[in-house]
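K.L.:
Scrolling down, you'll hit the structures one after another.
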Structure 1
Amino acid sequence: MKITDISSQARNPDRVNISVDGKYRFSLDIFQVGELGIKIGKEYTEQELIELETESQFGKLYARALEYCLMRPHSSKEVCDYLWRKTRATKSRNKKTGVIVEREGVSQAVADRVYERLVQKGYIDDEKFARYWAQNRNLTKGSSFRKLVAELRAKGVEQSIIDTELAVSGRNDEDELKKVLAKKRAKYDDEQKLIAYLARQGFSYDDIKSALNDTD
């Protein structure tokens, strides 16, 4: 079987369509074409073409995962969860026929390769993520240390990393309480309800009472 055409995709100029024996077979990232030595006229066995299709899946998923990572820093758990979802089958309705079509997800092996590549390139780093979260989460609205810790734990960050990054974040509950009170105090006629709200946000009773006394 022979590569008979390599053409750029209209919607994505960073990918090219590969045709084998006159028929479209798969697509590749333009960099993969060079890395894999793909060229018109080169012959492959069916098994070799299947392996190239796996590389096609890898390239597509890596590009999507990279875009996900660049939206904002993500924890390793968030990225793992994102990649796991890509291994699940998805259903979609054909716009012309109305028939529901199920599309298989990528293999776990491909997802694992993408994760390893992202780590190697420095796009997954829980220390950087925790630092970003501590410095930016509800920066103007205020967040208690307890709430920040709970959020970071939920995102799979190790406690030692959380402790280190929160310690150097420059945030403290006294200042965070002032931010929250500036936003919320006027909305509560009943001080006990306000205290209950602040407690649910992770602030201690003593800190709450002290902050309320300071603003009276």
Structure 2
Amino acid sequence: MNELREYVDHLFRNYKNYSGTIELKEEIVGNLEAKVSHLIGNGLNKKDAIAKAKNSITKIDDLIDGNIPVFIGQFQFNIFQIAYIYILIAWIVTIPFSIFRVGIVISYGLFFICIILGIVYLFLINKMKESSKKIKHLNVISIVRTNKIVWLLWVLYIMIYWVYLSAVFFSSNIWFSRTVYIDGPYQFGILIAKYALPLISIVIPLILNACIKLLPQYEAREFHE
């Protein structure tokens, strides 16, 4: 029945990219079709039978592998706090870089981001009181997979950046087999600062790590049971 299949497709609209959804969808469609046939066999007309079958399943969040119900307001608020702290630390770390005139734009950028996040934080304090009991399903498997991909991309970014930086500074020395010469501690400081600056981006995978660690703390266990 196309109507039932369209209804099930609508239920899965937020889970198109999850593994196993095709088999689960077919199973649900099959169950609904069997339910409709049973209701019609008991004297119900087709239209009412389909409507009753639809009403028997209105959401599929609990059926998706890895989904857990979470108090989303509390969870998001605490993740925001952690992200704010990480970005604040990143900004503080960039301040000494200005001595070597490296990463000044990044430092000022992080400073303004901290100000904006501080304003948002004040707004979220009041909003969290309204949505503290709101429950939403989050997929642990998807978050863990995303975290692994982000860490991989971060490592690749650091490696590519360092290779590029090394090529800029030392390619001629390597090509002509010349000794690398650094003109004093100030130049050495600039060099170290340029290599160290991209490491600040580690706050992004660290925030995802925090998400994974915090999920169990905000799981709506009674609702899940």
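K.L.:
Of the structures labelled 1, 2, one was used to calculate relative contact order in percent (Cα under 8 Å, 6 or more apart), giving 28. Name it.
P.N.:
2
K.L.:
Output the label of whichever structure in 1, 2 has the greatest value of mean count of other Cβ atoms within 10 Å over residues 64-71. Don't skip to the end; give the middle numbers.
P.N.:
Values: 1: 13.9; 2: 18.5.
When mean count of other Cβ atoms within 10 Å over residues 64-71 is calculated for 1, 2, structure 2 comes out on top.
K.L.:
In addition: Hey, FRET efficiency 1/(1 + (r/R0)^6) of positions 8 and 120 (r between Cβ atoms, R0 = 41 Å, to 0.05) derived from one of 1, 2 reads 0.90; which structure?
P.N.:
So the calculation was done on 1.
K.L.:
Hey, another quick one. Thinking only about distance in nm of label points 7 Å out along Cα→Cβ at positions 80 and 104, which of 1, 2 has the largest value?
P.N.:
Details: 1: 2.6; 2: 3.4.
With respect to distance in nm of label points 7 Å out along Cα→Cβ at positions 80 and 104, the highest-scoring structure among 1, 2 is 2.
K.L.:
Continuing with the same structure: 1, 2: which one has FRET efficiency 1/(1 + (r/R0)^6) of positions 96 and 200 (r between Cβ atoms, R0 = 25 Å, to 0.05), as calculated, at 1.00?
P.N.:
2
K.L.:
Can you say which of 1, 2 returns -17000 when helix-only ellipticity at 222 nm (-39500 (n - 2.57) for each DSSP H run of 4 or more, over all residues; to 500) is computed?
P.N.:
1
K.L.:
Right, here's the next one. Looking at distance in nm of label points 7 Å out along Cα→Cβ at positions 40 and 168, point out which structure of 1, 2 has the largest value.
P.N.:
Biggest value here belongs to 2.
K.L.:
Name the one structure among 1, 2 that mean count of other Cβ atoms within 10 Å over residues 160-167 of 16.0 was derived from.
P.N.:
1
K.L.:
Can I ask one more? Out of 1, 2, choose the structure whose coordinates give FRET efficiency 1/(1 + (r/R0)^6) of positions 24 and 112 (r between Cβ atoms, R0 = 25 Å, to 0.05) equal to 0.05 when calculated.
P.N.:
This figure was derived from 2.
K.L.:
Thinking of 1, 2, which structure, once Kirkwood radius over Cα pairs in Å is computed, gives back 22.4?
P.N.:
This figure was derived from 2.
Since every read-out is calculated from the coordinates, none of them should be taken as a lab result. Please read these numbers as outputs of a predicted model, since none were measured by experiment. Cβ atoms are built from the backbone, for glycine too; each structure is taken alone.
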